[in-house]
Structure I
Amino acid sequence: MTDRDRAPLWGMAESRVALVAAGAGLVLIGVVVFASDVRPSQYPAIAAWLIGALIVHDVLIAGTIVAVAVLSRRAPVPHGAILVVQGALAVAGIAALVVVPEIVKKAVGTANPTILPLDYGLNLAVLIGVLAVAAAIGVLLHVRLARRATAQD
């Protein structure tokens, strides 16, 4: 009897049920912690922040990535190179979504200057620069490998 002859321990349906149950449990824990730790007077501000984050994600980040995919369909670039650029855009967008509130709060000022001690704008710029360089290297590697593959054919 080989490994292929054995029935899998878990099927796809069981795996999905387990993942949905785990996710529902984590959501329940989040709701309990939220209800016990957050004052009801803060609910509108939290709702506004969550709606803003959803809009920024769906319109700006996902929209930019989809636009890159649509515009690059006819480009003479390997598909893997386009995926590298899309991945870098996704990481940069999510990092900006997380860091921009700190940049704004530091610009507005806090009662305690030690709460936000770093230069978050510079750090975000460095991260985006490193991502751009890494994506450029990834694109160059994909283009070079694609040229080698077509040259060998």
Structure II
Amino acid sequence: MQADYHDPKAEIIAQIGLSSSTFDNPSVYIDTVRSGITGNVAKRILETFDVKRSVAASILQTQESNVARLYNRANIKGNVAEDLLQSLKVNLKALEVFEDKSLVSQWMETPIPVLDGNTPNSLMDTCEGRSWIIATLDRIEFGEFS
């Protein structure tokens, strides 16, 4: 008898309201960026990992006072949608590595020497920063350092 496999990544993606193949199928991902995501989905992406308002503002390319207004938008697409999806991808990777949302939140706020002493959250506003975080998480996952 095979045990039921629990996939927290798939569960989170479903709870947020995205297609289960968003990150597995480049065509679905690109279509999602181009067609956009709702403000409600954006809100769930950020709230799922308790992203601080200041970090949310940098990802959404707006001021902190405007974050709640963006949640009411019918459609967020293009670069902002992609930044949101990539921030979700980073947090999902961190969850895969640390296996606990509270540890993810703590790590995202911790200055990391290999990130030149930056916190991962402080790098979330750029594509290169998010790539750097994922590369660092890959190295942690494979035991290159902790």
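Readers should treat all values here as calculations from the given coordinates under stated rules, not as data from a laboratory. Please read all numbers here as calculations on a predicted model, not as lab measurements. Cβ atoms are built from the backbone, for glycine too; each structure is taken alone.
Tell me which structure, out of I, II, gives -17500 once helix-only ellipticity at 222 nm (-39500 (n - 2.57) for each DSSP H run of 4 or more, over all residues; to 500) is calculated. Structure of origin is II.
Suppose relative contact order in percent (Cα under 8 Å, 6 or more apart) works out to 24; of I, II, which structure was it derived from? Computing relative contact order in percent (Cα under 8 Å, 6 or more apart) on every structure in I, II gives 24 only for I. Can you tell which of I, II yields 2.6 when distance in nm of label points 7 Å out along Cα→Cβ at positions 25 and 73 is derived from it? Source structure: II. Source structure of the calculated read-out (mean count of other Cβ atoms within 10 Å over residues 57-64, 16.9) within I, II: II.
Between structures I, II, the greatest calculated value of Cα Rg over 2.2 N^0.38 Å, for residues 17-64 alone is seen in I.
If percent of Cα pairs over 29 Å apart computes to 49, which of I, II did it come from? Working shown, then result.
On the way: I: 49; II: 14.
Of the structures listed, the value fits I.
Can you spot which of I, II the value -1.07, -1.26 was calculated from, given it is log10 I(q)/I(0) by the Debye sum over Cα atoms at q = 0.22, 0.25 Å⁻¹, for residues 41-120 alone? For log10 I(q)/I(0) by the Debye sum over Cα atoms at q = 0.22, 0.25 Å⁻¹, for residues 41-120 alone, the value -1.07, -1.26 is produced by structure II. When mean count of other Cβ atoms within 10 Å over residues 33-40 is calculated for each of structures I, II, structure II gives the greatest result.
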